[in-house]
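Just so it is clear, none of the values below were taken in a lab; they were calculated from the coordinates. Here the structure is a predicted model, which is why all the values come from computation and not from measurement.
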Structure P
Amino acid sequence: MIIDKLENATLYFGINDRIKKALNYIQQTDFKKLDLGKHNIDGDTIYALVYEYTTKHPDNSFLEAHRNYIDIQYIFEGIEQIGLTTLENQRAVKTYNSADDYELFDETYSLISLKKGLFAIFFPDDLHMPGIKMGNPSTVKKVVVKVRI
């Protein structure tokens, strides 16, 4: 997992060319002008999902993991908390869905805050639960760039 300010994105370009391309896309795109939903960057290898939602209490949420994609999550409006822990040998509460590349876990986690201008990179070993409220529920606008491994 990586959490940083967008202006530091170039520090992570060396991880691989796909992550570099995804971070460049985030840096160069005005997401306020994009419609919600899916936007192709490089076919099914790299694509963006633009969301707007209200943060929630974590009681009915689960941690998620992906096997085939890395998530790069960037907040362009608002603030949320994200639950995090490391995938080790935990058992999924919802088995792997290969069509949507996710499985769900009910585990103990730590919280981080992600606010406007910050991004997080979640690798397959990073269980994450986005969309958690800080105090009262609030509106978040976010892009998740999916990068095929």
Structure Q
Amino acid sequence: MAIYFFEEETQARLKQRRLVKRWIQDISLQKGFRIQSLNFIFCTDPYLLDINISYLKHDTYTDIITFDQSEIKGNIEADIFISTDRVKENAYQQNSNYHTELLRVMIHGVLHLCGYKDSSPEEKNQMRREETRALQLFESLSVPRGTPKR
């Protein structure tokens, strides 16, 4: 498993990186996928806007762009670009915290790589349910052993 984190023009402040890697791997395996190489590139709004314009011809801000480079079915090889500016704004608008929103956006990209879509209202609802399940799994993984769960 090769999951890497990079920062371009920003600091992601991603906590518990080893645990995050294990969590992403667990979710991928549950969905029937093995991670070969997965790069998360945390960046600013302008950085991701340039990518959005150059590669997707969309002149809009976005929180995430996923480039799937997988060649073998069931394997994940990809680059996921995430705007920390958008993550901060989303967290504020949704009355959430930055770390939870960052994890949600990260797993959103992974779920896309596992075949989940979010074009229709039904697909968006399914994606949100999967994100919520994944975040609940992360919470259960991050509870220290011997600590009672609430």
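Quick notes on this one:
- Entry that produces -16000 once helix-only ellipticity at 222 nm (-39500 (n - 2.57) for each DSSP H run of 4 or more, over all residues; to 500) is calculated, selected from P, Q: Q
- Value 22, calculated as relative contact order in percent (Cα under 8 Å, 6 or more apart), assigned to which of P, Q: Q
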